[in-house]
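Every number here is computed from the coordinates shown, using simple stated rules; none is lab data. Not measured: the values here are computed from a predicted model. Cβ atoms are built from the backbone, for glycine too; each structure is taken alone.
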Structure I
Amino acid sequence: MAKEGRCVTAINCMDGRVQLPLINYLKSRYRADYVDMITLPGPNKILAEKKDRCALRSVKRCSGISVNLHGSDLIVLAGHYDCGGNPANKKIQEKQTKKAAKLIRGWFPDVQIICLWINRNWQVKEIK
């Protein structure tokens with residue numbers, strides 16, 4: 001595929017409230033021209049728990065397309081306030097997001113992985 005700018009990958013909740021804040025953040029902070037969105041309800045929980053094998057395979061496959069065909073050099077994992085798919089509090093979600101990042105690093109060791117939290121004001125913050 002032709003490379004037409006910087007592509008990054010976002011593994012994010014399907015919740016429509018978080019899409020634009022995350023995309024705008026990635027375009028501004030990481031100079032992304034395109035954001036490949038991989039969405040499912042509460043992805044940080046799903047990836048951290050590793051129980052839903054079908055979802056894990058799908059996320060890995062989609063991420064692989066983004067990295068290998070679209071040239072993505074950054075994968076973002078995001079959790080958010082008031083998540084229907086993962087109603088855990090911020091502290092628990094941050095732990096899940098970090099655990100999920102370890103799984104993703106195992107799949108794509110040469111790609112930068114970052115963890116993000118989208119708060120009640122729909123502001124995006126990095127998880128340290």
Structure II
Amino acid sequence: MSSLMLPQLLGLYFLIVGVIVVARRASIMPALSQIVANRPLLLVISLAELLAGLAIILNYSEVSFTTEGVIAVIGWMLVVEGILYLATPMRVVQKFIKAFNKQEWYAAGGVLAVVIGAYLSIVGFGMM
């Protein structure tokens with residue numbers, strides 16, 4: 001995989017998802033509640049998160065203020081979240097999701113995703 005492919009891929013992904021989350025957060029919130037209520041689905045998502053995070057940090061392990069560092073942080077966040085969802089009792093996961101399943105968090109997260117996506121896209125596509 002070329003060194004520019006992952007910033008391009010993650011940049012576009014975060015841009016697209018960030019805009020959708022900001023625009024449609026009210027309709028996305030119930031979906032997250034339903035995912036948490038479905039233990040087998042949460043298991044599959046957690047395993048996929050863990051696998052994706054490990055794949056990223058095996059290639060981008062150093063957390064720093066560089067493009068590679070941003071990608072490493074994303075990888076570590078995926079690993080930590082995947083492990084927490086797998087290892088934490090379901091009632092704790094449900095309480096956690098309930099606490100953060102608010103429109104304000106989706107707005108902030110969506111905007112952050114757009115900013116990260118724009119940065120990674122600009123760097124990845126050589127516009128900077």
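Could you tell me which structure in I, II was used to calculate mean count of other Cβ atoms within 10 Å over residues 7-14 as 18.9?
II
One of I, II was used to calculate helix-only ellipticity at 222 nm (-39500 (n - 2.57) for each DSSP H run of 4 or more, over all residues; to 500), giving -29500; which? Spell out each step's value before the answer.
Numbers: I: -14000; II: -29500.
Corresponding structure: II.
Work out the source of 30 here, i.e. which of I, II gives that when relative contact order in percent (Cα under 8 Å, 6 or more apart) is computed. The partial results should precede the final answer.
Details: I: 30; II: 49.
Matching structure: I.
Kindly point out which one of I, II the value 3.0 was derived from, the read-out being distance in nm of label points 7 Å out along Cα→Cβ at positions 71 and 103.
Answer for the origin of the read-out: I.
Which of I, II yields 15.5 for Kirkwood radius over Cα pairs in Å, as computed?
Details: I: 14.3; II: 15.5.
Only one of I, II returns 15.5 for Kirkwood radius over Cα pairs in Å, namely II.
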